[in-house]
Structure I
Amino acid sequence: MKIQLLNRIAPVGLEQLGAGYEVGENVADPDGILVRSAAMHGMAFGDRLTAIARAGAGVNNIPIDRCSAAGIAVFNTPGANANGVKELAVCALLLAVRDVLGGVEWVRGLHAPGIAGQVEKGKSAFAGYELTGRTLGVIGLGAIGGMIANTALALGMKVIGCDPFLSVEGAWNLDHRVVRAATFDEIFAVADYITLHVPATKDTKGMVCTESIAKMRDGVRIVNLARADLCVAGDLCAALESGKVAKYVTDFPTDEMMGAKNAILIPHLGASTEESENNCAVMAARELDDYLQNGTVRNSVNYPNLEQPRTGDARICVLHANIPAVLSGITSALAAGALNIENMTNKSKGDNAYTVLDVSPAPAADVAAHIRAIPGVCRVRVL
């Protein structure tokens, strides 16, 4: 099988693929793609392309709808970079309350002799606040947000969080002292600091705007290490200018935010650690390998998670629309091919569904073609 690399992928990740793969940047007509940040919306996909694995959490650079229509599974690596982002978020919170950057620049402008005396005399201009006892609002309690919430508690902060889609695993990992808010407005009303950890969707884009800022406490400090378009830049600049928002720290600098008062813009460094890059690469490569070899789905953004122990002589994987009559069509095609179903799992995710069937004996070549002809079926693989 052939794997195309659209970005540099950590070698420790590529080692997971084994000797049976042709891997490289210039691989043509690949079965799978490993990507980090490369833009794929204008990219043409060959008929062989079966899966795309993104070494990171966000998938804004991948055309998900087009992939779903073509039966291409898209994977990401949630949690693999969580610790790196968590540590940067703690740094951002401190930058938002202690004028460390201003102090550093001021010291650089001092001239000897008498530096120590000048520092002692002028340091009060850079006084700030302590995090202890303040309230942090965490919007999004997934792998990253949950870790930040727990760390903030350890720093002596009060924490209130909101995540309408909090998973069972996420809830188990969350400290019991984190107060659960039912709505974002509950956070806006009480939080001294707000940190954003949600993807950019139609429901979250522009969530920090004039209307929501008006509901926040005066002098609120906002940290955004998630996505730039969670905030309406013009509204945020106006709030920073008026002092309604005291500080805004983000690792998504934009043209609109350059030069904004009390905005601290840093490079996109959340996952830019050796550990995070390695973790993401390993996780993405393993997901891609297990899907290509066994049809196993873990952490797909467009198809449901599905794991099934292998039985029978062959495995048939069908990606299809989540509509009636597809399953009956599949089983009829298998019956017509004199195949026995040893095991079958069907799961759905939104408009998409995935069915894995272990059958005996191995199917004839025309069976896959008959299944592919069923209305709603996007792709059929025989493993």
Structure II
Amino acid sequence: MIKTQTHEYLDKAQELAAKVAERVDEIDAERKISTDLFRDIADAGFFRLLVPSSLGGVELPPLVFFEIVRIFAEVDASTAWCINQNNIFATDAARMPYETAHKLWDDRYCVVTNGPPLAGSKAVPFEGGYRLSGHWDFSSGSSYSTWLAARSSVEGEPGPNRMFLIPKTDATMLDTWQVNGLRGTASFSFELDDVFVPQSYTYLESQTPHDDGLTFIIPKIPLFAIGFGTISIALARACLDDAIELAARKSQRDVAEAMVNRSTVHREIGEAEATLRAADTYLRTSAMDLWNSVCNHKQVDISERIDVRMASTYAIRQASEVVDVAYEMFGSDAIFKRNLLQRRYQDMHVIIQQLQGRATNFETCLLYTSPSPRDATLSRMPSSA
């Protein structure tokens, strides 16, 4: 990807984000990205940013892709979430059977959405493929997606679960997405009842990619994590900018002094700014280290995956704290729907509730940043401590 093309996509992202900004109320109220707005985004190639170029995709470097996610997240977290989810899943185009990937992405409006299965979902081997039944949740972009991806165990096949690709028309879509935040993601559920899936429309996510692009060396989970963290940082950035603007023009009730002149306000904004910059730097650094490892060594070490997980969780949790500071600073104005901060506050608190936002993700770090507790010959602390 030459620099000119990279800048073209970043510039186009700004243009599209401006269109999204004009329709954030509609996206939230309708709980989806409208068909015409989706087509504008898709026509610009923004749902195939990580699809292999051999399949007609853009195949942007991941670090550029996350800058695009950031641009959208600054105006609407729901749109950014869908762009992140749908594009990162599309890296599986390099893992699924090549002819199948071609058939899917020959459609310029192809979007594959996926979600985790409920217990009891299962596939049964059948002549030429499988018969699949079950229930899957949190399928972001369901309103405009054309295909569904359903992970499931297979009866009689030990080992990792298999991924199944199903036309959306073969599923029963369930509008379960009645939520407080990220409302516009249309993260519906779907059910399958004994649906036949040909063998050629299934694959293992651990399969060696048939495309030699460096992006496809990276498993999806670290990419998803970086995206979640990026959206959170951008959300917090927008909220903090709003708070700074508010402080410049408002006096708090029963306080004669303008907010901008109060030392406590200066301290709160300064601490929030430092918190946000530190979290953003950690996330960017871990993402860059991961990409450098892929470029230099053609692999992703477990230590780099752990570092990305920690950086993403840290970014989400610190961003949530910054949003809370901004929300409190707005006082009673923050509770009204007319205030965009209200929506951003709700979006942030939905993000922190999902798996990547949980503090338990930090528990794995000690395994890779300190000597093993089973090794009695090594101290856990450096000799200078």
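We did not get these values from a lab; they are worked out from the coordinates using the rules stated. Remember, it's a predicted structure, so these values are computed and weren't measured experimentally. Cβ atoms are built from the backbone, for glycine too; each structure is taken alone.
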Who wins on distance in nm of label points 7 Å out along Cα→Cβ at positions 127 and 247 among I, II, i.e. which is largest? II
Please state which of the structures I, II yields 1.6 when distance in nm of label points 7 Å out along Cα→Cβ at positions 47 and 215 is computed from it. II
For helix-only ellipticity at 222 nm (-39500 (n - 2.57) for each DSSP H run of 4 or more, over all residues; to 500) computed as -9000, the structure of I, II it came from: I
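Please compute FRET efficiency 1/(1 + (r/R0)^6) of positions 159 and 183 (r between Cβ atoms, R0 = 30 Å, to 0.05) for structures I, II and give me the label with the greatest value.
Checked I, II; max of FRET efficiency 1/(1 + (r/R0)^6) of positions 159 and 183 (r between Cβ atoms, R0 = 30 Å, to 0.05) sits with I.
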One of I, II was used to calculate Cα extents along the principal axes in Å, for residues 111-174 alone, yielding 60, 20, 17; that structure is I
From I, II, which structure was semi-axes √(5λ) of the Cα gyration tensor in Å = 48, 22, 18 calculated on? I
